[in-house]
Structure P
Amino acid sequence: MPDLPAGAEERPRLFFALWPDAATAAALDACARRLHRQCGGRPMRRDTLHLTLAFLGEQPVGRVDELKTLAASLAGEPFDFVLSRAGSFQRNRVVWGGPEVTPPALVRLAQELGGALRARGFPVESRPFSAHVTLVRNARQAPPAQLEPAVCWRVASFALMRSRLSAEGALYEALGRWPLSSQ
């Protein structure tokens, strides 16, 4: 960690996410590269592909343990997440992959997490949860409507991630992972 001025508190950028296993990351990476050839821009690096459940921004380092305890208290169940659609956020030229229908277990996890964060005073976006994985940035044109082939992701856990900005782009570090159990 860099040296901080006396009295300063480190404030890491944090978010909760679904993080793909190696095989799913490879499939998402292949999809990002296909879309990059079609849309231009910059494909996301394989090691950065994820689905954000809740972005927290900069938080006092002293609250990380509180977030870990909160995450451990959540109930959830494993689910299949099929990314079969492509779309774009034109204002910031992002191309994404997402589902035809968001799995109910994912909606419940995002809602339960958001509610728990709000109850503890953490900032949570007010706009509705949008299940998507950013695949390309700075796209020059819109993607086709369908992802071919679709990416099937078996989601069995979620993570608390730290984001650090560098010359190479964002670098992510898992601060904790929690399984989704079908109890």
Structure Q
Amino acid sequence: MIYDNALLYWGFELLTWIVIPCFILYRVTRIPGFRFAGLGYHGAIRDRHNPGLVLLASVLFAPLCYGVYAGSYAFFNELFPGQGFFNYESIVPESGTLYLVVVIYFGLSAGLVEEFLFRGLLFQAFAGFRNSLALFLLVSPLLFSLVHWEDGFANLASTYIVGIFMAIAYIGLRNLWPLVIGHIFTDLVWFG
């Protein structure tokens, strides 16, 4: 399997979570009128410019995000015990510099890329549709969950719950930074 070969695994990992998202970002930035602020990368909460409030929301959101994931994972793991096809914890070295590099990579790549793709970009993509919020609330958590398929049903179900939570938070805040920070924090604690 791909995860049995470190070079193959990390090549696939970097292609999937760095190269392809960078290409998508490059293509999106070529769309006339595109602005990062439209994705939620700005210093406002619900159109009120207040970087301090964004920072406060990020600090408060981080443990809340972790709590939703850890709680839902524990719940679904009790209902559906068993290992999935692959779990990322098996890739994290036991200690040392490489341990720190891998944990930080997992946290940053997931937080930055997944929130960009599954919240900011999807929200903008559905903006012109009738019932755009309903579509966003349906598709965003579903896609977010599906990219976490490899660790079994408990992870699939818990990431769906987290996806709903994050999508609702994004609609409420209209800012991506608290979600990015919450996602990074969750992964750093989970893998750390």
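Assign the value 3.8, calculated as distance in nm of label points 7 Å out along Cα→Cβ at positions 76 and 140, to the correct structure from P, Q. Write out the running numbers ahead of the final one.
Values: P: 3.8; Q: 1.8.
Derived from P, not from the others.
Given a value of 17, 40, 29, 11, 2, 0 for P(r) over Cα pairs in 10 Å bins from 0, in percent, for residues 84-171 alone, point me to the structure among P, Q it was derived from. Mind showing how you got there, number by number?
Numbers: P: 13, 35, 40, 11, 0; Q: 17, 40, 29, 11, 2, 0.
The read-out comes from structure Q.
Using relative contact order in percent (Cα under 8 Å, 6 or more apart) as the calculated read-out, with 33 as its value, let me know the right label among P, Q. For relative contact order in percent (Cα under 8 Å, 6 or more apart), the value 33 is produced by structure P. To test your reading of the models, identify which of P, Q gives 12.4 for mean count of other Cβ atoms within 10 Å over residues 44-51 when calculated. Answer by label: Q. Could you figure out which one of P, Q the value 45, 36, 34 for Cα extents along the principal axes in Å was computed from? So the calculation was done on Q.
If helix-only ellipticity at 222 nm (-39500 (n - 2.57) for each DSSP H run of 4 or more, over all residues; to 500) computes to -20000, which of P, Q did it come from? If you can, show how the numbers build up before the last one.
Working: P: -8000; Q: -20000.
Among P, Q, the structure yielding -20000 for helix-only ellipticity at 222 nm (-39500 (n - 2.57) for each DSSP H run of 4 or more, over all residues; to 500) is Q.
If you line up P, Q by distance in nm of label points 7 Å out along Cα→Cβ at positions 20 and 52, the top spot, with the largest value, goes to Q.
Every number here is computed from the coordinates shown, using simple stated rules; none is lab data. The structure displayed is predicted, hence computed values, not measured ones. Cβ atoms are built from the backbone, for glycine too; each structure is taken alone.
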